[in-house]
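We did not get these values from a lab; they are worked out from the coordinates using the rules stated. Predicted model, so just to flag it, every value in this text is computed and none were measured. Cβ atoms are built from the backbone, for glycine too; each structure is taken alone.
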Structure I
Amino acid sequence: MIESSYSLYKLIVLYMLKKVNFPLTNAQISDFILGQEYTSYFHLQQVLTEMVESSLIQTEAIRNATYYRMTENGAQTLEFFEKEISPEIKRDITNYLVTHSYEMRNESSTLADYYRTSNQDFAVHCMVKEGKTTLIELTFTVPTEAAAQTLCENWKKKSQEAYEAIMKLLM
C-alpha cells in the first residue's frame, strides 16, 4: 500500500508539471499536496528526492527556492501510467492550477539570485521569463550582500516596471 501511495504521489507531481508551461517550486507542489492532505511534508520531500534520483524530474535552485521541471523520462512515465490518477484527483489539480496560475507563473518567471565575485563584490542576476523565452536578463554588481539581497527582493516586486522603463528608454 505504501509503495502504491508513493507511486501515486509521483504521478500527481508529474501531472502537475505536465499541466503548466513553467517550473513549479517545492512550495507550490507542497501547497497543493499538503492542502489536499494526501500525505505529510516529509513523505512528499522523500518522493521528490526519489523522483530527482530516478530522473523523472530535474531541479534548479534559485535563492531559497527549488524549481522542478519534468524530464523526458518523467513525461514517458506519466504517459504510460496517467490512467492510474483518478478523475477526482485530476479535477482537484486542474482547479488548483486554474485558481493559482497567475501567482504561480509570476513566481516562476521572475527570478533573481546573487553570488560573490572574484573582486569580493556581489553580482545580482535578474531575469524575467515567459515560458522558455527570456524577456530580460540583467546582472548588477553591488558592494555588499545586503544590497544584493535588496535588489533580489525588489526585482520580484518591480521587474515589470523596470522592463517597461528600459523598453521605453531604448525604443
Structure II
Amino acid sequence: MDGPLSGRRILVFVGDDYEDLELQVPKYRLLEAGAEVVVAGLEAGVMHRGKHGYPQRAEAAVRDLSVSDFQGLVVPGGWMPDKLRRYDEVKAMTRGIAEAGHGVASICHGPWIEISAGIVKGINYTSTPGIKDDLVNAGAVWHDEPVVVDGRRVSSRRPDDLPAFCAAMIEVFAR
C-alpha cells in the first residue's frame, strides 16, 4: 500500500502481556501508511497473548535482526516491556535505532525499555503515571500530555491516547 511510510520498515516489539490495543492499533496504522511492519520478540514463531487475550505471533527474533534494516521502532505497553528490557538484544536494538537517528515510539509502560537502554536522559516523555518516577529518575523530563514528541521520540500515556500517538508516530517516521 502506498502512503507516507512506503519503503520504510518499522519494528514492533511483542511479548507476553503486551497491551493489546497499544500493539494492534499502531501496527495497522503503520500498514495503512504503507510501512512494512516486522513484529519481533525473543523467539521467532512464538504466539504471544496480550493482557486481554489477543494473540500476536512474533515474526522474528530480535537477536536475528539488524538495526540497519529498520527506520523506526514501536514499543507497546502492558507488562511486556518490564520483561523484555532484561534482554541485552532488546536494549541494543532500541539503543541502535535511536542512535541511528530513527524514530522510537513508546506508549504506556513502553518507555521502560528505553530507560533500560539508557536513552531517555534529557528527553521529553510522557507515559502511564505509574512509571513517571522511573523516567524522571533516569533523567527524562516527564509531561502529563496525550502525546509528547521530542525530536525523533514519540510517547503517549494509555490506549485512549492512541489517535494522537499514531498520528505523531507516522509524522515522525515519515521524516
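Annotations for the structure displayed:
- Computed 2.6 for distance in nm of label points 7 Å out along Cα→Cβ at positions 42 and 162 - originating structure among I, II: II
- Origin of the value 1.4, where distance in nm of label points 7 Å out along Cα→Cβ at positions 26 and 90 was derived from one of I, II: II
- Given -19500 for helix-only ellipticity at 222 nm (-39500 (n - 2.57) for each DSSP H run of 4 or more, over all residues; to 500), calculated: source structure among I, II: I
- Source structure (of I, II) for distance in nm of label points 7 Å out along Cα→Cβ at positions 98 and 122, computed value 1.2: II
- Which of I, II yields 28 [percent of Cα pairs over 30 Å apart, calculated]: I
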